[in-house]
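What follows are several structures.
Just so it is clear, none of the values below were taken in a lab; they were calculated from the coordinates. The shown structure was predicted, so the numbers you read here are calculated from the model rather than taken from an experiment. Cβ atoms are built from the backbone, for glycine too; each structure is taken alone.
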Structure P
Amino acid sequence: MDVKYNFLSVIALGSFNPAILTPDFLKAQGIWSAHENPQGTSTPVFSDLKFGDISFFAELERFQVMHKGIKDFHKSPIVEASYKYLEILKHTPLLALGININVNLIKYQDSSAIRAIFEDPIMEIAKYTEKIEEYQIDTKAKIMKDKRETLAINCKYYIDAGVSVSIDLKRLNGEMVLNFNQEVENIKADKSRVRLIYDNYHNIYKRFVTFLETIKE
């Protein structure tokens, strides 16, 4: 089974002022200074700036930084850039913060683990994740000629108070899309929690790699 990297993204939910998100603001605050001329626009309700493979996006209730065409998840600059942005705008009301590591699994049929997970999601997927007592598992399937085929699986579990992991597996055009998400909740009650993605990114990436290596078998 081969792995094709798609993107890394950091997403914050809360109340934002998109007009603040401009190339000049990013440069002046030391958040992002790139040689590429940015493409996009900044308005009071919607801002979308692209610096090559890296984009900054804001609307009234969501802020996102995304790195497409990524070669090395561990070395992407967007985790630090997103943290700097949110730290500088520390009076912005925040609800939650999440990070997504997204890849395509090519020739996934070679993996006995993935075959087992899609044959019996509820019993099998927990074998390949951390030893947690409680999981929430959702599936999407189609039934043809009395045969059920699982198309997508989501497995969510909590690793700490208000910190969850969600693993999405979806069949798409002959490949398997894996999205690994870690989310921090309750930021409104404790603003210091905005650091948890930035401070723990090494462990988040390690958790993703461990799961990926396990299902390759």
Structure Q
Amino acid sequence: MNYIYDILLNLNKKVYDFYDWNEDDKVVHIKKAPIYTVDSQFIYNITNNDIIISKHFLEQIYKKTEIYINGSVKTINYLAIFSDGNNCIAIKFNKRGLNAKKSKFLIDEDIDINNLSSHFRKKIISYKIININNKKLNTTRMQRKCYFNIFNIMKNIDNKSQIKYLNYELFSIKSDSKQILINNIKKNFNRDYLKIYDFLKLIGTSK
């Protein structure tokens, strides 16, 4: 069994990206957790829909996750990390095998998990979809927050070399014009808002 070590999780019924985490969320510190490489369809279904995982898989991960609590280490009955090499998710199952709680990761941990998973053989895990959820509401909420944060960061970016870098990396345009950058962000926002936000956050925090 393969493991990932020393990560933070924000387990909830709904999935929240790291920039949607709040200060009062119960973020937990995982000492180690089993990690599996799976296909993209599995990642999509286990992230967005209600599923029941196979009993055999539940038995495999039983008490394999260790968590730091008040200076001691305890185990979680059913928790695992899944990645298809591009997207990853932590799932806490109940005893029936339902994906009861989910968590994404801090951006650096997300990158590490996806890179690590590329070294493992893909695992086929049996599951059954019991409810297909509508993710439109969560996506709209995420887009609104990203839009606000993107233009909040843009207010503080005036360095022409940074603007030129963003224009080229995001839109393949050779220009140091801030207005061109803003116009293209607005034009391409619905399709690329997560990519745009990640680039701007990186630039904004490196000043």
Worksheet entry | If mean count of other Cβ atoms within 10 Å over residues 10-17 is computed and equals 16.4, the structure in P, Q | Q
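Of the structures P, Q, report the one carrying the highest value of FRET efficiency 1/(1 + (r/R0)^6) of positions 34 and 186 (r between Cβ atoms, R0 = 30 Å, to 0.05).
P
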Fill in: For helix-only ellipticity at 222 nm (-39500 (n - 2.57) for each DSSP H run of 4 or more, over all residues; to 500) computed as -6000, the structure of P, Q it came from
P
Worksheet item: When Cα Rg over 2.2 N^0.38 Å is calculated, the result is 1.15; to which of the structures P, Q does this value belong?
Response: Q
